[in-house]
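Scrolling down, you'll hit the structures one after another.
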Structure P
Amino acid sequence: MGSTGYRNPPSGLFILGVVAVLAAAVTLAGRSLEIPGLYYDEAVQARPALEFATGEVRATALPGSQVTWLGNRPLPLMTQPYMGALKSQLLAGPLWLFGPDLRVLRAVTLGIALLGIAVLAFWARRVFGELTAWLGTVLLAFDPTILLLARHDWGSFSISLFLRGVVLLAGWRYWETRKPAALWLAAFALGLGFYNKIDFVIFVAGAGIALALCAGREVIGLLRERVGAFAGAALAFVVGLGPLLLHVRTVISHSTAFGYEGEASEKMQTIWTLLDGSHFYRLMEHGGLFERLGGVQNAPSGPFVIAFLFAAGFIVFRWATSRSEGATAIRLGVFLLLANAIAIAAFAALPGAVRIHHALNLVPFPHFLVAFVLADLSTLGTDATRRIVPRFGIGLVVIVLVALQVAVYEQTRSEFSETGGRGRWSSATSLLALELQDTSTRVISLDWGFHEPLAFLGAGESLEEVHWRISNARRRSGAWRSLGDADDLYVLHLPPYDLSGYGESFLEAARAVDADSSEIRSYTDGRGEVAFVTVRLLGHHAVVFDGNFTIRLGH
């Protein structure tokens, strides 16, 4: 597959442009990092990182997680059966230096994502030229979905984006130079990408199959000529996979276990809201309820999705109407088109991969497809004078695209600044953690969403996530029983945020207890809406769940 021949060093103007864009992105996204409250999936890899940094185990481990002990410190290896602990390992250093600060956590993940965009910029420059690379960098760095997920990272998106950049840049350098070290670096980063999260396969399918379709003969020839280099790459890939190798069977079993009815329509909605920038606003409006994103009225959205569809149609048109002697000129555009189409198909085919962090494995292909077409349109005209008008028009289009993307980001930021987050994503969780610091309280979570944020923020003496135990006990014997005392604090959600379904039943049982023997408190967001409820029973008690909760006071 051909390239623009950019083997010479990047110009100072290009480097300055990339630095300026990333600095502007930091200025935009680096404000108010403490808002909204800490989300469960943000904390799920931060808490193990903090435990390794301090040697202090703060909570019971997640089911399926794996650690190995280095002295008195638990080194995280696997966060979940299908997700490695690479993010935890990278976070340990900053958290050791600065402590369990929410702003540190988000600054690190934002920085990693922006570093990934920088790497992608230099890859795109070598492949497509400086104009396409710079335009693509602008579109990536001001995309509200990317910025917000980089700030509030879950699914290890930021690290994945950086590793995608390394794979593409090092892989292309090998394509140009045939230096084995570049290939081995690309293969190692590829292995790390899968170790980080198995949904890396979406990006790999898009890039790999598109490359095979566009340059199959060259790829096969290279494989035959450089057997030793590719053998070394295979070893580097295996090293990158690391502990994931020990969990391959579990990964495969999980990868086919989460499909459900209605998944296809939810995936289509995720793709659309990813591209129009409205995903986070919708998520905030419904307090973290992904299944209700379509119900948000008047969500701010940008025109990038329209630009993406136009760019795809433009490449199809150019491809269909090009003569054989001119086909090489658009082959790079066809690669981007195919990479997008195949990655979207892989996202659609992967069972259970319905969330925004799965869909964002498409990045950077949509943004560089749009950038490629804009750069191509800027060359219309037969001489420099006649090209002034299309270049002015393209510049105006980019300015409008970026301005509207920034407007979407600012409207979303305004929303969570006003409320502090809602429902499962509320700053009220940080308030509770602050109240419980340096107390002997045992926090008992009756729903998903509390355990990891409270552990990271240092709430109480111990934490237990019992909704899993209740469900398991119900399957085995039909009832769950627990003894407690006044040091126990039960934390629960009410509908619509109650994922476990235990909140209303427990609250009803607590209200049936003598009023002088219980303390019930509602924690609200910035609009006064209930985010969650806590219950403290002021004495020894027994809790039984056999379909409904029953609370008995006394021994």
Structure Q
Amino acid sequence: MLEELRISGLGVIDDAVLELSPGLTVVTGETGAGKTMVVSGLGLLFGGRGDAGLVRVGSARAAVDGRLRVGPGRVVEMVDELGGDLDDHTLLLSRVVGADGRSRAQVGGRSVPVGTLAELADELIAVHGQTDQLRLRAPARQRDAIDRFGGDDVAHALGAYQDVYRSYLDVETSLTELTTRARDRAREADVLRFGLAEIEAAAPQPAEDVVLASEVARLTHADLLRSAAASAHAGLLGDPAGDDIPDAVGLVAGARAGLERVAEHDPVLKLMADRLAEAGYLLSDVATDLAAYADDIEADPGRLAAAQERQSVLAGLVRKYATAGAGVDAVVAWASDAGIRLTELDSDDSRLAELAIESGRLRESMVSLAGELTAARTKAAERFAESVTAELRDLAMPHAVVTVDVRTGTDYGAHGADDVEVLLAPHPGAPPRPLAKGASGGELSRVMLAVEVVFAGADPVPTFVFDEVDAGVGGRAAVEVGRRLARLARVAQVIVVTHLPQVAAFADRHLMVVKSDDGVVTRSGVVALDDTGRVNELSRMLAGLEGSSLAQGHAGELLAAASGFKQDL
């Protein structure tokens, strides 16, 4: 809700403050007093076109500041995204237009593009003026309003459609990803198949490179190893050709025998003799093994060449399929992982086929549900058009006909395939045209009043503003305008600039714009009228004379009738 509006340097207004309230607020005043500047100021505050011609002569700039009370919802989210401040759910907006035509805007103390104010306007206010129509401008907004007007029937059809639509988008996204990656997947699969074939042909075994390295080392130094084994064997058991050379086994045996001869005199020596016996047995076993080793090892050039060739094959695999410093085990692990990945890639082809079938099924269902949505939406549009047309008959537009064009295309979006546009034929024989083009300025405000009254509750915004909504009407039609404004004010804040007492009588708060003697509206020039002041102002509006007793009586009757109507709402 708009709580306060301050305007300075705009048209005839030097500096004025409007304290606003819930319900219906009317703004009246003599012709030229600057009433319409209130609507112009609101238009600027909510993203309207800034024109240097609006700046008051002699002023450097025109400024409009608004204080709004906002509840949780999209507006709070938008302000947070902009980095603006909210003080206890109070939002400050500001718009400045310089005499040079430059424009600045602020939201919650943060400078923003002027277009941001227009985005906020969609959530906060509907301005219907002679030249400004900031409500239901876009077909998408009209479609959303018709959908809400349609109630549960449209809501259920839309919900069912959107569930399938989201599933369809998910499947299409997966299909697109798989299809666009088809070439990369095929290239990856070819690389994996080649690598697996190469590894399978070589058939490396775990730790085979370690075993081969040991074998190659032994075959390369076979003569040296055999000579060393024979020499060690001779050292342990002696050389058959040299009996004069003592051997280790014989020396140990002699030492043992010497100890055993005297061991009976000291148990300690007995223990040492036993240990020498164990050492002799071990030396004999080692000597036997050395003899067998020397007999088994021999130079085999053929086997050495084969082992070295196998090493070369394994080294090539390691270079291709393992990281630096790794061995054959890493190649075996790569082959295992590659096999799993190749299975996944091969399964993508069947996944593509499955997704294509699912996409077709979902699209068929989506098209069917979109048809049901169109049918429900069309019924709601027909009811809406009939209701608005009926409202216009009581608003001095008896021949006007409102229709809603629901056009179904082939492009399916989150809200179906329909484009919705509200059209007006102002008189018989006139072709239906979009609202902003189908009526004159005064008619347009009345048409929008009828639209808002019908939409009330279905497509709510916190604040509605009407300028000269009663232009070209009088008598009973003017009373009907007032009644509809009062009805709309039960669900939203309504601000009306009017010159008709029949409309002003329905106000919950009545503001009067008064110019000073020099023709300037100052801060004190916007007055909130009490009951007596309202009678005097309505008298002026009725007869042009504040002191006319007849006019005052008529004004009292208007106020009483309006009060009775509001009590019955």
Assign the value 21, calculated as relative contact order in percent (Cα under 8 Å, 6 or more apart), to the correct structure from P, Q. Q
Which of P, Q yields 1.01 [Rg/Rh (Cα atoms, Kirkwood Rh), calculated]: P
A value of 12.5 was derived for mean count of other Cβ atoms within 10 Å over residues 183-190; which structure in P, Q was it taken from? Q
Comparison of P, Q - label where distance in nm of label points 7 Å out along Cα→Cβ at positions 55 and 431 is highest: Q
Using P(r) over Cα pairs in 20 Å bins from 0, in percent, for residues 39-366 alone as the calculated read-out, with 29, 59, 11, 0 as its value, let me know the right label among P, Q. P
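Work out which structure the value 2.2 belongs to, where distance in nm of label points 7 Å out along Cα→Cβ at positions 199 and 215 was derived from one of P, Q.
On the way: P: 2.9; Q: 2.2.
Answer by label: Q.
Bear in mind these aren't lab numbers, they're just calculated from the coordinates by the rules spelled out. Being a predicted model, the structure only gives us computed values, none of them experimental. Cβ atoms are built from the backbone, for glycine too; each structure is taken alone.
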